[in-house]
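Got some structures for you, see below.
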Structure P
Amino acid sequence: MASYFVSERVSRRLMADLAKAATADNRRYAFTLSAGLSLVAPQTRLGGVHCYLEGDPAPIAAALGLHPAGEADGSLHLLAPYDPGVFHGSLDKAGLKVVCLPQLYADLARYERRGAEQAEHLRREAMGY
């Protein structure tokens, strides 16, 4: 995972800029964790952005004018996919790619910061059970 400082407030604009840069570089991407949840089943204010990104994150970060940060200090986290399956069945929400619902649920359920609570919200609001 590569984490970056974001000079402005974390927003959908940042997500759109990241998607545009990844697409221009012919890279697959998909938002996950609270960023993905914000597009599928909005609940709370977006605190940070986590996104699976194919390949080296440095050129995308440079194109966005971002500077490296520690995981605890960064607001944008570009995750190396542990398997190409994270992109399988991705959803298109407002022109942005989000991991499929089962992947989003699994990522949230394992995430220590309110992940279990957010996974349950996703299950109720978007997965229908």
Structure Q
Amino acid sequence: MSGLVLDASVALSWLLLDEGNARADAVLARLEHSPAHVPQVWPLEVANGLWVAERRGRIQEFQVRQGLEDLLALPVLVEMSEPPRVFAEILALARQHRLSVYDATYLDLAVRLALPLATLDDNLARAARESGVEVV
């Protein structure tokens, strides 16, 4: 399988200009050649991050709509996790690495698909490296 696992922190940095990041921009360039895989929580985290930014006046509603349209145009594949997996393997990863269950879904997906993880979250990056996952 090709591609990478994309977390919400990277996607949000593309859409929130005050969070621009060269590493995130390099990930965006990679999506021209291979898809991003995301857990089912990713659209919720991205939408919530944009909503919080809008409420705080960092971004306007039309920018949220445009950003979401731009994201929908990218090759992003949403991967589902059944409740038994969430309640067992993903929760165990969260405990083991002291992550939120949400962040552990990204790590679980990267491990399961044997793909690198694109994240700007230091704790998630540390957990990924400890699990033998490449961080981009």
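Computed quantities for the displayed model
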quantity	calculated
Origin of the value -11000, where helix-only ellipticity at 222 nm (-39500 (n - 2.57) for each DSSP H run of 4 or more, over all residues; to 500) was derived from one of P, Q	P
Origin of the value 17.2, where mean count of other Cβ atoms within 10 Å over residues 16-23 was derived from one of P, Q	P
Cα Rg over 2.2 N^0.38 Å from the coordinates reads 0.97; which among P, Q	P
Mean count of other Cβ atoms within 10 Å over residues 48-55 - structure with the largest value, from P, Q	P
semi-axes √(5λ) of the Cα gyration tensor in Å, for residues 24-63 alone derived as 24, 14, 7 - corresponding label from P, Q	Q
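Bear in mind that the values in this text are calculations on the coordinates, not laboratory data. Since this is a predicted model, take the numbers as computed values, not measurements. Cβ atoms are built from the backbone, for glycine too; each structure is taken alone.
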